[in-house]
Every structure is written in C-alpha cells, then in structure tokens.
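*Asks:* Structures follow.
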Structure P
Amino acid sequence: MIPLCAPENAKLPTALALGSFDGLHLGHKKVIKAILKEPIGVPTVVSFWPHPREVLFGESRLRLDLPSEKTFLLKPLGIEQLVLVPFNKILASKSAETFVDEILVKTLHAKHIAVGENFRFGRNREGDISTLKNIGATLGIKVSVVPILEDEHGRLSSSRIRKALSDGDLKHAKYLLNRPYTFRGIVERGKGLGKKIGWPTANLKIDGRKFLPSFGVYAAWASIANKKERYAAVMNLGPQPTIDPNSSSAVEVHLLSKEINLLKKELIIEPIQRIRAQQKFESVEALSKQINLDAQLAKNILATYV
C-alpha cells in the first residue's frame, strides 16, 4: 500500500495528477499515465478531502473509493503516494494563482501537473486549464491536459458509475470502472436472527462514507482481507422488513459452502448480480424458503461467473 499523507509530509519534488479520481475509471487512469511518461518528480495523486461540495454546499458526498481503498488501486499504476489536501472554506477562498503557488509549488514542489480538460480550481472555480497552462508557463512547470474519455453513451464519469450501482447494475458498473466494484467492512456480532431461521450471516460494519449499491439481495463473492481465497455468498443489503421492520440498513452476508468464524475479521465483498428487491414476507418460514431459493440462484450465478 502506498503512503496516504498530508501535503506537508509528501516526498518531493512531485509529478502530480490532480483531481478527485472517485471511482478511478479509465478516464482517470489516462490523467495518471500522463505524469508517468517522464520521471521528473515523485509520481503523486493529489485530491481534496472532504469533497468541496460537502464544505461549500453541505452536500453528503459518499465515495466510490475511500482514500484507504484508493491507495491499493493506485500502487499498481506506478503512483508512489496519495496526497489529500484538506478542503475548507479558507482554501476555497484562495484565488487559482494562490492555490497553485501555495499548495502545488511551495508545498508539493510540482514539476509536472496533469489534469482532465474539465478541471476547475480556485475561488468560485475561476481557474480552468488555460489558467493552469499560463501559470505553468510562467513558473516553468510542465502542464498536461488530458481529453475527456467517452464511449457511445457519453463521457466516462463517476456519476455514471453511481447511477449503475443505484440501479443494481453491477455489470455496467464493472465496465465503467474496468474492474469489479467492491467494498469492505468489519464483521460485528449481530442479534443472531439469521442463525435462528437457519441462515447465519456475517454482519458487516461499513464506513458510512462509502457509496453502496441499491437495497436488495445479491449473489456475491466474499474474501477475508489479505487472504487469496474467496467464497460464494448471498448478501442482503438494506433493512430487515420481515424480522425487524424498524431495523436500520445493514449488510448481511451468508457464505454458501463454508462455515467460518468471521467475527472481527475484515471482509471484502464483490457483489456480482442483484437477485431481487427486498420484500416483506408473511412469516419467518416464508422468508426462510425464499432465502433458500436466493441461495440456490446465487450458487448458479457464481458457478458461471469468470
């Protein structure tokens, strides 16, 4: 895992890719590749935390990739550090020129800066790629501007990935990400309700800042962090309308062919296909029968999954 650090702790000088890179799709990777072509600084990704819209407009901004997850994704690309710039109203009030001077030049000693062609920065988003190119030319910093990547449906974007996940379309999300969508959580002790009806589940505590797919029942792969083996599973994402109608949303995973004590372990979940929406059943017995059907369908789906 590469270092996750504040600007003042970064290795210098830097060649940096600047942006949110949430979802780290193929368009983001093109920006990152631009700083790897010439070794004129430590290959670095620079992002803001929290998201600017959270600070400026009070929006809740769940992330497709949390910073800790992003470090795993960036290392194979050749990036050596992920720098998170703390975003607050003081930073938001700085002009585009001041932001470049104070953060990118004086703090990060940038020798090369790469951005997407729609990148905006500085007070009221006043800076654009022309601004950045002019500043770079004045200071002797190389600036690479990478065109937006598009397919037949439009530009690749984090918004499209979020829409696919919200629709429960894991296949399209995987296409956009160019990798499987995953999330992780620590297994906590639950109420034991699943075990009472014959379907014991691992109850995951998920970071509340992580973007999750829509509620429903999924065929999924589960693996223990830092272990290679993966297990076929059926997952329920959402509340428990039959057993506990007042319960909050939860992630419950039942391994289909293995019994393991998972308590306190970190599980990595790769949902493969949404089987059905959540529903309330007339009885616990009816729910148990449906879970049996869900489990068999999940087995069949995962048996053909490559």
Structure Q
Amino acid sequence: MKITLRQIRAFAAVAETQSFTSAAERLNLTQSAVSMLVRQLEEILGLELFIRTGRGVMLTEFGDQARPVFARVMADLEGVQDAAQGLRALSRGTLRLALTQVLAATWLPGVLDRFSRDHPGVALEIADITGDRIVQAIARDEAEIGIGPARSHGPEMVSIPLWRVPIRLVTPRGQGTGQEGRQWIHYSDEFRVLLEQAHQLHEAGGSAIRVRSLIPALAMVGRGRYVTAAPSYAAGFAEQFDIAFHDFPDPAVTQEFMIYLPRDHALSPAARAFQEIAVSAPPMGATRLEVTR
C-alpha cells in the first residue's frame, strides 16, 4: 500500500490541531474518516504517529520526526500545483522558438510585442538560424516550435502549413532588374532548385556564389555586382543594404512556410498561444495557408 496525499493531509491537520474532531472540521470530513486515514498511514509506516489521550492527541517521537518530512512533501506538491496553474494561465513558463534569421529580424519583434503584452510572465528563448536548420533544431529539442520554409523531415515531426510567401528578385537599388553581368547568390540548395524550376535564371557573370544565410547575400547584392532572390518580408532590409525588391515575371515564385512541431510531444500553453498568433499575423506580403483535412 502506498502513502496517499489524503493521509498526509489528515496527519498534518491532526498534528496541528491536536484533535481528530478539529481536524475533521478543517478538512470537511467526519471524525471517523480522519481517524481511518491516520490509522492507514500508521499501518503503512509500521509505527504510531500519535498518542491518543482522553484530552486529545499528541505526537509520538516518530510522529514529531515525520511531521517536517510530510510538511515538505505537501509544500512540494502545492508548488507543483501552483506551477501547473501558472503554466495554464500563461503567467510563467518558457517559449522556445526557432525561426529564420531574417524572419526573426523583420516579423518577430512585432509579434513578440503582442505575445509579451498578453503573457508578460513567459520567458523567451529564440534560436535565429538558417531555414535549412529549422527542422534539425526541432528534432534535437533545441526549440519547441519552429517556423521556416517547407522542408522534408522524419516521422518524429509534424509540419503544419502556415503562410505562402512571395519570393522577390533582389538587385542593387536603381540598377533595374537585368541580371547580365552579375553573379547569382544562393543561400539554400532547395531554394535554388525552386527558382530554377520557375525561371531560367541567367548567370552571365560566371558560376553562382553560395553563402550560408540570406543576410550576407543581401549585403553583397547592395555592393552592385550580384543579384539574389528573397522572401517578401526581407524588404525590411532594403534601405539598410541599398537594394531593391522586384516581382518575378510570370510565373510568380512563392514558397510555403510551415510550423514544425514534435509529433509525440504535447505543446506547452506558451507554444500554443504563440502558434495562434503566428497563424493570424503573416509577415509582409505573405498570405495564410488553409490547412486541408
């Protein structure tokens, strides 16, 4: 037989009031029920906890030693209950999020303003990484929820369609959309394939340059010798890097963005709340993708 919380509470009430009757009133139980709970606890422990007298009860030596132990157990359990309540109410907890670097710099600040205003007690851990590493970050439990371009992944993960994001041609400011004489900059193999499927891209300047992330690609374009393509929300960097964003001629190029979640892991209340905001607040130029069942 295992010790129960009801038995511990009965013991604590009797020890404090030194009376089975008073303990029963405090616990809203009958005196016989409190007496039975204490007797069960004594049987499990194999030692008496109270000395029963005509004037009431008093702790035995063992009961006196056990009292602070049971008090800590009750305090720990109450702490767990308080923590659970805080998490449910989003007054505490941690949001662990992974998303692309440019998305983190352009879209995330406004969304976090809204999230933090509604849930000021929730701590934030943000992993701003390349789009190709979002899936890996979730798989390795580096974050609880990820937002990034559509990528293949294993069965341990779920991807939920989130936005459709237009992809724009990025050129130096004031130099038109011509690609002749400029080198293309690629920052993702999968993204390069997407572009090549949609358009015959001219690379008259020689072989393309490969970088690891979009931000250095945008900075290099601004120097005047290169072109690249980027999600519409990256236009927030246009002035900083002296670049211009242009629509591709037909066919237009778009990319699906997903929310990535661990399959067999229930999301925390903080992650669920952030997911709702992300669905309802696409970045600049993006449209919400409807989930088909």
Structure R
Amino acid sequence: MNITELRYLVAIMKWGSVSAAAKQMYAAQPNVSKALKNLEEEYGIRMFERSSTGMIPTEQGRHFIEQAQRVLQEVDRLDADARRRQGECAELRVALPHATYASYAAVDFLQQAAGSEQLRVHIREAGSMEGLDFVLRRGYHLALLRYAEEDEDYYSRYCARRGLHREQIMEFEYRLLVNRDSPLARHEVHDLAELNRYTEVLHDDFQLPGEEGSSLRWQVNENRRVHVYERCSQFSILQSLPTAYMWASPMPQRALEQYHLVLKKCPAQNQRMRDVLVYPDKGGLRPEEEKFIELLRRQAALTVK
C-alpha cells in the first residue's frame, strides 16, 4: 500500500468508475486499475461491486475507504504544515571569497529574511578549495569561487566530476583601491615598482589555494605591508591613510562613496579573474538559494569594474 494507491481508491468511490477516477486524477487508467487490484489482493477485501450505475463500495470496502480518507487528510495536513514551516524558516549556508559585492548580497538577503519566524544563516568567507569542501562535505548550499582565468579547466573538470553546477557571476581584473586623496588616485601605475613607496593592505591569504609557499599571482609589496584578518578594518585604513592601497575586485559604488575611496585601473596588472557560483546539481534550487543568487547577480551588476 502507498499513498497514491489510497488516493486512487478514494477517487474511484467519489467518481463511480476507474475511468472517471483516472481522468480526474490525470492518471493512466491501467495504473488506477492496478492500484485497486493491489489493495484488494494485499488486504483480501473486495472493494467494489459493479452495477449499471457504476462501482458501489462493498461494506468492507466502504469501511476501508473511510479509513483511507482519514489517513489522507492527516497526510495532507502534515504536508501543509511542513510547507508552512519551511516558509517560516529562512535557511542558507554560503561560502564567499573576500568580495564586497557578495557581502552586500548577504546583507540584502538577511534584510529580506529578517521577518521569518526562524532564521538559520551561515555566511563564511573562504578560498575556492575551502568553499568547494564546504559544499561537498559540510552541507553548505552555495559557494562563490574566485580563481585566475588560466585555472578555468581545472575547476571546470573538478566540479563536473563531483556533480556541481557552475554559474559565472563576473570576470574582472584586480584594480588599485585607494583613498580619493591619494596620489595614486590621480596617477596611472605602469610599473609595479612604483608601488614600493606606498603601503599595501592585504588579507593574509594571498597564496595559491593549497600551495603553501607558492609563487604569488600578482604584485605583493615586499617592503611595506599591513596584514588584516578581518574585513572591518581594511576600508578604515585606506580611508585614514592616503599613502595606502589594496588590490581589490569590483566593488559597489556605495561602498566607495561611504569610505571615500576610488578603484583605479592598473595597466601594469592585467591578470583576468573569475567569480563562479557552484552548488550541487540536484535538480532544483530551494527558494532561499534562488533569492540569494538573484541578489548576488544584482549586486554584481552594480559594481564598479
């Protein structure tokens, strides 16, 4: 016995025939006939008598069908309650790189989900390989990967082997992020050596993922650096120190205006980067995942590139 068979049985009693029940249930008639036969054989009950006016339940059949109706009502209540609770609980687990626009998307999501009865959100900053690990083994729903263009084949094959869907969010080159009053805001850097007299601010995870001590992908100032391990201080440092700079990905205009900063294209640094969203290819996204992806795309479109 299964729920579908019970629904077919109740439909036969309601509509008076197998063919009418099949039509109302948008089912194939042989499937409805088979369901009725399965139930009669499983419980040793003759459910209906055939007459010129249609199929009439036997006494045993009527009693069985009445119980089936009560079971189906409880199943429907259980389903409705589960869907209602799902709608009341905003749940999202996402791994992100150091990307201001992605952080803004996360804040937008939280603002929209704030009215939910239950809120379970995990937002973790992570490198690409760590983000993949969180999606594949730690139950995270989404990860935004950031990698160099030349690594596209590696990540593409890696995700394909593990059944991950990929969606490119943006392609970009790193730019100099500086105070609007900085000399760098009014000057194009054609030789990276020019940066040696300025102070670089950088996150302390600038090595290639999983390759400790490996060569660096872009210029890192060997002489003057400030390492930061959390996001709050980096913009404040640049805001207060016109002689400092950061290598930064595209940013929302409102962030630049808030901290009195500017993004400068640097002809001396032209490595192409990609931000690619990945998630398990399980045949459909949950509403929370769809909402976050929509907000992420929107914030990406508002960035200064």
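Here, each number is a calculation from the coordinates, and none is a lab measurement. What you see is a predicted model, and the numbers here were worked out from it, not measured in a lab. Cβ atoms are built from the backbone, for glycine too; each structure is taken alone.
*Asks:* Which one of P, Q, R has distance in nm of label points 7 Å out along Cα→Cβ at positions 30 and 238, as calculated from the coordinates, equal to 7.9?
*Replies:* Clearly, the read-out refers to Q.
*Asks:* A follow-up question, please. From which structure (P, Q, R) was semi-axes √(5λ) of the Cα gyration tensor in Å calculated, if the value obtained is 42, 18, 18?
*Replies:* P
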